[in-house]
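Below are structures written as structure tokens.
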Structure P
Amino acid sequence: MDYRASYPRALRLLSGLVDLCLMVGGFCVLTLVFGNAALRGFAGFDLAWSLEVTSFLLLWTTFLGCSAAIARGAHMRVTEIAEGLFPGIGLRILNMVINAIVAGLLLLLIVIGWQISIRTWDQTTTVLYWPMGLLYASMPAGMTVSLIFHMFNIYIEFRHPVMPHGNHSDGGEALS
């Protein structure tokens, strides 16, 4: 279930900004990797800084991509077993427990990522001399945005519970 249509304007703008960052980051990674490979093959040299920039972009797009997937409700879920074992209100309770566990894990990743980023901030990369903490800051930044989307998704599901029915692929349809 894509939650973005139910988001308030500020969250829709945040989701759009995340999508824009993912598009630009993905394009830059593709361009840098292809360009560097072409230079290495045709000119016999490569851009030393491109590996560092690509590493930064890949990590940042990975963790921001998690938040984009949460906003779209696109993370993989296998619901058939739970629906068979927990009919009706039991499934709703199970979903609330799972959502609380996911929120707790996101909080844990934010705290641990923040600690790692702070501890490594004084270390620098070998070519560009960028702080390594900036690389590791991708985890708490991406998980913070993920938590924001996840908490609002919980609110949406609480207000409009998803009820299973028949043959479906996404866990049911929201009730109006």
Structure Q
Amino acid sequence: MRNTAVMSASTRRSAKSIWLEQPEADRDSWNAFRKAATAVIAQVDTSLQHHLKVGYTDIDALLQISSSDAQCLRMAPLARAVSRSPSALTRLVDRLEERSLVERKRNSPTDVSVEVTPAGFELLAEAAPLIVAEVEERFWSRLTADERDALTSICRKLMEPESSAC
């Protein structure tokens, strides 16, 4: 355990106080972005769970794989695409494989790719109208075309890698 008596004053600052030192507008924009994304995805997840007994994360993985050029993805790029750690992705793929929605292809002892099975494509076909309906209701219909364009531009900017220039 750490001895808090010997910690410097800067080390003892709480996350809350550091957070509250940020301008309110900055905190509000971050919280709004985070909560909006979470709320929309949660509603899509709820609809998928209710109608198809499958979660958004599972469908997202199937969509990422099926949207790739070869309709298969190696595990590392898939983990990045669905924002999961390698161990969490392994559990996700295990779950999908148990339902015969994906199939693993071992390219080498350490290189594994994942393909969507016909059953996985059938599930995607069932899920697509539900997802579109929820996204329409909770996202597209609430924004003007200009707002959607601005949001797309902002999100792309946030996803750009940092410059590696010296």
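None of the figures in this text is laboratory data; all of them are computed from the coordinates on show. Model, not experiment: these values are computed from the prediction. Cβ atoms are built from the backbone, for glycine too; each structure is taken alone.
Have a look at P, Q and say which one yields 26 for relative contact order in percent (Cα under 8 Å, 6 or more apart), as calculated.
Structure P accounts for this read-out.
To test your reading of the models, identify which of P, Q gives 0.35 for FRET efficiency 1/(1 + (r/R0)^6) of positions 18 and 74 (r between Cβ atoms, R0 = 35 Å, to 0.05) when calculated.
Only structure Q yields this read-out.
For which of the structures P, Q does the calculation of distance in nm of label points 7 Å out along Cα→Cβ at positions 50 and 154 return 2.8?
Q
Can you spot which of P, Q the value 38, 19, 14 was calculated from, given it is semi-axes √(5λ) of the Cα gyration tensor in Å?
It was calculated from structure P.
Work out which structure the value -20500 belongs to, where helix-only ellipticity at 222 nm (-39500 (n - 2.57) for each DSSP H run of 4 or more, over all residues; to 500) was derived from one of P, Q.
Q
Please compute distance in nm of label points 7 Å out along Cα→Cβ at positions 98 and 114 for structures P, Q and give me the label with the greatest value.
P
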